[in-house]
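Once you scroll down, you'll see the structures, which are given as structure tokens.
Read the figures in this text as sums done on the coordinates, not as results from a lab. In this text, all values refer to a predicted model and were calculated from it rather than measured experimentally. Cβ atoms are built from the backbone, for glycine too; each structure is taken alone.
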Structure I
Amino acid sequence: MTETNIPVIILCGGKGTRMGDRTIPKPLVEVGDRPVLWHVMKIYAAQGFTDFILALGYRGDLIKRYFLEYDWQSRDFTLHLGNGGPAFHTPNDTADWRITFAETGLDTMTGARVRKAARYVTGDRYCVTYADGVADIDLHALLAHHQRMGRLATMTAARSFSRFGIVQTDGAGGVTGFQEKPLESHLINGGFFVFERGVAPYLDGSDDLVLEQAPFRRLAADGQLAVYEHHGFWRAMDTFKEAQELTTLWEEGAPWKIW
């Protein structure tokens, strides 16, 4: 298996209840004129990773429909009724993506979703990411770091600054001062993981297994979790406001647009 044949599991089960629209799954919330899921997939495809496994949950049927209808929605074509399918005149801008749609359950948590989707992985290594985070990450550098570290899993960490000021207290009910939006940053889970097949025992459990809890803690305790620090652009989309902010960035040129 070559580096770019490594499949990418994308966690697509989110309901997006904080997005203000519960009629569509979170991965289909649009940034610009495309779903955020499309942006995530383009980040991988631009670097040669075009084998995707979508771990579906809430309204997975809409995600299936989006891609089943992708060609005729986005390309010019001529249709001769009664004589076969459409004859397309413009190229497919996804450049031959291979997409496996894996139903992983309505209320399944992230760890169990990865376990269920991984049944479609045939090699010894695979990538995992969320359907709502974008970055100008160098995926080949991430993979090279993973190989150098020689561990079962690698997590990408991104730098984040607090959006809120800090209230300083005396511990006895009194306020002693305020600190507006601390200048120091801290590392957070930025998604963009690389897993070896040997991660499987850490993902055993019920459908409420949260990837970011017991599996990662056990991997870390066993010395099997590496970290790759990404110092470029990174942003997660958790709210409608953040979707609007990403749309504005997209219209201005999009730091994550590496294609």
Structure II
Amino acid sequence: METGLRNRVAIVAASSQGIGRAAAQAFAAEGCQVAMCARNKPPLQQAAETIKQQYNVPVLAEAFDVTDAGAVCDFVKSVVARFGSVDICVTNAGGPPAKGFLATNHDDWRKALDQNFLSTVYFAHEVIPHMQAKRWGRIITITSITTKQPVPDLVLSNAVRAAVVGLVKSLANEFGKDGILVNNVAPGYTATDRLKELAKSRSAATHKSEKDIYDAWAMDSALKRVGQPEEVADTIVWLASERASFITGQTILVDGGAYKGL
């Protein structure tokens, strides 16, 4: 399938591992110029070098915290200086810790807002003017099935990620006239380090084995398995492509049928 993405410039946040890394790799496979960022420099540099060598595409990688608005601004400036523009921006950040409501404190909520909501605001502010100049752009947020179906013990994610959906809808409505599409990808249970952490937390709370926790998640989906990061990445690339040119303001679940609503 021709995606029309060759030579496009794609930013992928939190791309040293998991879904972010899979997305960066998938864009590189389509011939995109890729800009990667994450907090931890060694795994980020390793991922960037692997992708660069495997797909023979230009890759820029910078380590910083996406909750720092100034750092996001500087990174986007670096991307534009290196590649000339920004066509695609995939916002992504690690999920908040697994907690019930009464176990949270005010600092937990501030951190969750900074990491999972305001980081998207910061990226959008910086990339939209470049996309407007070209009258073409794609902003894709990565959230969670929690935007549709709250998950026990993930009250921070349940609440804050819903705000991202509101932002996606608002940006899609405001900037559609400029040729900018804004969508959200909401993975279900996906085999990442984040899921391992959640399994460990659930195991400690319920005294069930981590394998039993994983098996229960698998059985909760129609496909009776957890997803793979590459499967989420394929959806992200499709939304960025010309094949999804009439889709904006949507949340696309990549959950193997785990969501039970209509």
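One table, with the values for the structure above:
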{"item": "Ranking I, II by relative contact order in percent (Cα under 8 Å, 6 or more apart), the structure that comes out highest", "result": "I"}
{"item": "Structure responsible for 20.3, 81, with Rg and Dmax of the Cα atoms in Å calculated and labels I, II on offer", "result": "I"}
{"item": "Among I, II, which structure scores highest (criterion: Cα Rg over 2.2 N^0.38 Å, for residues 5-132 alone)", "result": "I"}
{"item": "When distance in nm of label points 7 Å out along Cα→Cβ at positions 37 and 77 is computed for each of I, II, the largest belongs to", "result": "I"}
{"item": "If helix-only ellipticity at 222 nm (-39500 (n - 2.57) for each DSSP H run of 4 or more, over all residues; to 500) is computed and equals -15000, the structure in I, II", "result": "II"}
